[in-house]
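Next come the structures, one after another.
Bear in mind that the values in this text are calculations on the coordinates, not laboratory data. These numbers come from a predicted model, not from an experiment.
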Structure P
Amino acid sequence: MKDLLLAQLERDNGEYALIEPREVRAEEAPCKEVRLTGDEVDVTAFPFIRGNPGDGGPYINTASVFTRDPDLGVNLGTYRCQVKGPRKVMVNFEAGQTGHRMVMAASQRGETTVRVALVIGQDPMTWMVSSSRVPNRIGNRKPIDELAVAGGFRGKAIDVVRTGGGDFLVPANAEMVIEGTVDIVNLEP
């Protein structure tokens, strides 16, 4: 994947080929076919795995985690997410990653939670971009839309749909989207 990213950047003179995502209606989005809210939600019902012998529970390891920051825009990152209960998932924002910087900035602004969307079963290019170090901004330009970067690699726009809370535009063809808030004050191991 790294070679693919580097080859495209070299071909495009160091610039990302951007194809802006295309917003579709909820009725057109496979990720909206089944909607669960409140007590209907039970993430323990899905076959998430313990990938390592020392894991404290099952993990969602291949989600693209969407976060937002007023200065950096929307970030896609791939972080380990531990299933802690039917309606509780812990996101491990790794130090040095953009998601972690966004959480720290939210804390400095006095916020106690951050909104997230975990996108599972997304297209390969979206997952590749979320797993790569795409800069959020180059120079003084507006934040880079990582879904536009994924579209550039695909050669066509990523279809997106607004999340139920309206916070994010997420890949419409994903298998599952888990929305929620992450408590950034009361941290757990």
Structure Q
Amino acid sequence: MFGALPDHEVADRLRAVLADRCQPVTGAAATAHDPFEVLAYATELDTPTTQAVEKAFRAAEVEAVRAAPQTPGLPAVLDHLTSRGLVVTIVSNNSAAAVKTYLHTTGFDRYIGSISARTTEDVRHLKPHPHLLHRAITLHGTYPGECLMIGDSITDIHAAGTPVVAYANKPGKHPRLATHHPDALIDHLTNLLPHH
């Protein structure tokens, strides 16, 4: 999601919030490049600290999505799915604010039925915890077997509880995702279209 804003810079920003609150960062979170690791560390601290870190993370995400590159093939896939009456829901560990900003900036919001993404209230229940996915399923009054999760991470595969298509959107991801046995594995979103 971060595009021009590298993960490690966001992680450093989150560690700075913890330092400002006199919270020493220990273990893997002290050097992690993944801001989600720092956020997970913060969830073990007091609620005001967790909220401060999540707020800083959200601000960085919103900043980053304004320059985030578009996923190749996404417009064609969204058009294909929605033109057939399928409901597209975004389920993301990224903040709801960042997802909404991205969708509005790209114009993809017209394709999206709903969003189930991170808020300050559910920061302790991110994927692979099934909370966000279950919330999306419940919102649409459907069942896991009637849904299809398309995700680009191992946490997506583990959270699913639905059929899952793993999307290897970067070099080297294909073998890592394959070891977690998704129902299908693609290298490009257009692999979801009928002509592929």
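Among candidates P, Q, the computation of semi-axes √(5λ) of the Cα gyration tensor in Å, for residues 21-124 alone that gave 22, 21, 14 used structure P.
Tell me which of P, Q gives -12500 when you compute helix-only ellipticity at 222 nm (-39500 (n - 2.57) for each DSSP H run of 4 or more, over all residues; to 500). The read-out was computed on structure Q.
Tell me which of P, Q gives 29 when you compute relative contact order in percent (Cα under 8 Å, 6 or more apart). Clearly, the read-out refers to P.
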